[in-house]
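As structure tokens, here come the structures.
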Structure I
């Protein structure tokens, strides 16, 4: 039991931090522009494919540097020449623009790399067990993912709270007109933040693509969970996104590792008729309903706290 708790906690924190890398960028974009970027998960996918391709040519470390830079630059260009133009037509037009952009990125990825999963492997210098928990070897690459994600989180917090650029960004979130009157180019700040957000998503794609599956539907699989994180944490709240990411990561990881059911908990105290709906409810395990638990949490949060755990805006 202790081994299961330790391994599940490590995996849950790791998954939560990867979610935060993506949710943080989406949260910053919403805070500044009021736009829920439906194409955000597509930049995660793009980062994974770029990371795979660059790693084939130059190795993993150059891929970890170049792929986010390319995705971030692309995101900045999309904001400058696409989203900024659409902005004058209202939020509905912005949502439709990002929704269409998600399909365009997916189609381009399929045209270049196809629909089959890529052979994106863990670098050989990280392919060994880092430590052993009881009888389980914990991979060095997952340890690298965990440490790297924590460093990115700390760097993002320091950027926003300890640098001049971060102070300008935070001021632009709440008082863009005042920042503009002080001589700062607010549209350029928006473009930089949009690029930073897409770069963060791409970083998650580069490091997660080697550990998980890199294929053209990975954005569609992760996109819904990403929006659950942002809404549960509170639209526009960076700390809310962090807490919600860890909460959902731990919730899903522990749920998948659990085989408990009502029948196992109560034993033979009650035995419904086989083949009935009650029998299915009685025997279903927590692992089987694990994928829907984040959405159940979303429903509960929207019922009892519509602004999210740390949010101040109405959802």
Structure II
């Protein structure tokens, strides 16, 4: 069993310093402990093909134990099964369920796309949020799902088809150009931005932290601002946008949001979702409205995440 000193020794020193600068010692320790082990396996029922009640009955029959998620009725936390166990089941093969981390389910819930709306998912692969939104919309409306990487784009197409998300059109392109291609076309935009992934660090997989550096954080922050500007252009006036990352630092979260408030005609909206481990974003150097954004701290059940909701004025 790894110790907290093992975590401090193996993760990048600058990252460890930042964690202890930004959070209390107790909170920082808890987050580092969460990086030691695999997180619990979680999934979402695909309501286009199956129901949560049918899924619970099925799991009870085959003796898979689970907990419900208080803030999302279609999500389940598995207690005695891993992803590889679920992948052997016919419900997985048929696309009745989607293996998805709980925080990844939050941005679509906050965006709350409705039947008949036109939605843009700017950086969509592998399709977890895209297919979740299609299910929320009951396959009525339109979702344009964009992915830059060609291999990941093929994975996105596969998952969209498997889940039966027939309202989704998949394209392969640069998110920075979509605002100019589709000016003010979408009712809602989801920008789950490429990020340094600090909330997903785990000692069991060196790839989750091997490439982290402040230089990379700065590069991504600049990219996120370009993507945000493109998303803003693609959004109709009065439209709703959600910006999210699976990272913890200010540069990719609060600083991007503050930049948007200073450069684009947007306002931050309240997030009406009660997640017990979520805390408000930092406001010490920024607009007080940033306290409406949430940061989910990494734990045994949850990866770290940041979510902010906007209105285009």
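Among candidates I, II, the computation of Cα extents along the principal axes in Å that gave 52, 52, 35 used structure II.
Sorting I, II by FRET efficiency 1/(1 + (r/R0)^6) of positions 62 and 118 (r between Cβ atoms, R0 = 30 Å, to 0.05) from high to low puts I first, with the largest value. Consider the structures I, II: one of them gives 3.4 for distance in nm of label points 7 Å out along Cα→Cβ at positions 214 and 254 as calculated from the coordinates. Say which. Going through each structure in turn, the value belongs to I. Can you spot which of I, II the value -10000 was calculated from, given it is helix-only ellipticity at 222 nm (-39500 (n - 2.57) for each DSSP H run of 4 or more, over all residues; to 500)? Label of the source structure: II. Set I, II, criterion FRET efficiency 1/(1 + (r/R0)^6) of positions 206 and 230 (r between Cβ atoms, R0 = 30 Å, to 0.05): the highest-scoring structure is I.
Here the criterion is relative contact order in percent (Cα under 8 Å, 6 or more apart), and among I, II the highest value is seen for I. Have a look at I, II and say which one yields 3.9 for distance in nm of label points 7 Å out along Cα→Cβ at positions 102 and 134, as calculated. Traced to structure I.
Any read-out appearing in this document is the output of simple, stated calculations on the displayed coordinates, not a laboratory observation. Keep in mind that what you see is a predicted model, and the values were worked out from it rather than measured. Cβ atoms are built from the backbone, for glycine too; each structure is taken alone.
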